[in-house]
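Below you'll find the structures, each written out as structure tokens.
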Structure 1
């Protein structure tokens, strides 16, 4: 089974490569370790000013509760798939990550309901299909998703390039 901490570390490194805990401002408002103020308005404001080690622990707990749990990350057998799904979930939403997994496994011949709910049938299908082929499915779907978001938001070329680079990473 996938290691939640490894999956979280993968996402943290996409969000803050050097793990400095720097606070940035982007479309999500203040953001630290991938926790955007806009999407987590209940996060204590001190999260954005406290020492990096303290913020890291808070972000890790939030990832476990808000993203790992509904995505059933700990039940996925191939770590890179778990990493990729968590990364998509944090960046695009749990429903989007789940829909991508469901579409991917269905495209690979293991049909499941595409209901944006990561239940036992979806996890079983994710664990059954060829992981390399599923990763390719997730990468293509992520790229398509980011292109659509970029068009909707009239994103800058730098934003688009950054999003597509992230989408192309194979979860390792």
Structure 2
């Protein structure tokens, strides 16, 4: 009985579970990229400019993330054009970056916690965590659209007609 309910629950949320897992894996890879670039910049040429360093590192990681999510996480969803999708992806990533920068700025300028550890906690743990929830929801909602049922039906009908 419990196994039956668990199976039914899994089937109900099957797509969401797979999308969330893939999004998380893509996010983990790009999180490492983001943190590495941020630390390289903040320990190097942008020592006194942590917000600029975070902006640059996020833009690099977001671009990588777009291509990984488009071609793996949400490959089964409708394609609405590179310009539209990438433009919205970067716009929504910029909004999410605002959440990240807000957390980093709060730690840096309000609490005066400007050590490397504090910058990483405020920017790369708290800020990225808040932004991640927004990104998953907004990308799924506005960037990687559901296939239109009519288009799926038309494609299936065309396949049947051409194979019969």
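Rule-based calculations on the coordinates, nothing more; no lab input. Everything numeric here is computed off the predicted structure, so don't read it as measured data. Cβ atoms are built from the backbone, for glycine too; each structure is taken alone.
Looking at structures 1, 2, which one was log10 I(q)/I(0) by the Debye sum over Cα atoms at q = 0.12, 0.21 Å⁻¹ calculated from, given that it came out as -0.63, -1.28? Answer for the origin of the read-out: 2. From which structure (1, 2) was Rg and Dmax of the Cα atoms in Å, for residues 14-101 alone calculated, if the value obtained is 13.0, 37? So the calculation was done on 1.
Determine which structure produced the value 0.35 for FRET efficiency 1/(1 + (r/R0)^6) of positions 30 and 126 (r between Cβ atoms, R0 = 30 Å, to 0.05), calculated from the coordinates; the candidates are 1, 2. This figure was derived from 1.
Given a value of 0.15 for FRET efficiency 1/(1 + (r/R0)^6) of positions 70 and 118 (r between Cβ atoms, R0 = 25 Å, to 0.05), calculated from one of 1, 2, which structure does it belong to? This value belongs to structure 2. Computed over structures 1, 2, mean count of other Cβ atoms within 10 Å over residues 54-61 reaches its largest value in 2. Looking at structures 1, 2, which one was helix-only ellipticity at 222 nm (-39500 (n - 2.57) for each DSSP H run of 4 or more, over all residues; to 500) calculated from, given that it came out as -24000? Derived from 2, not from the others.
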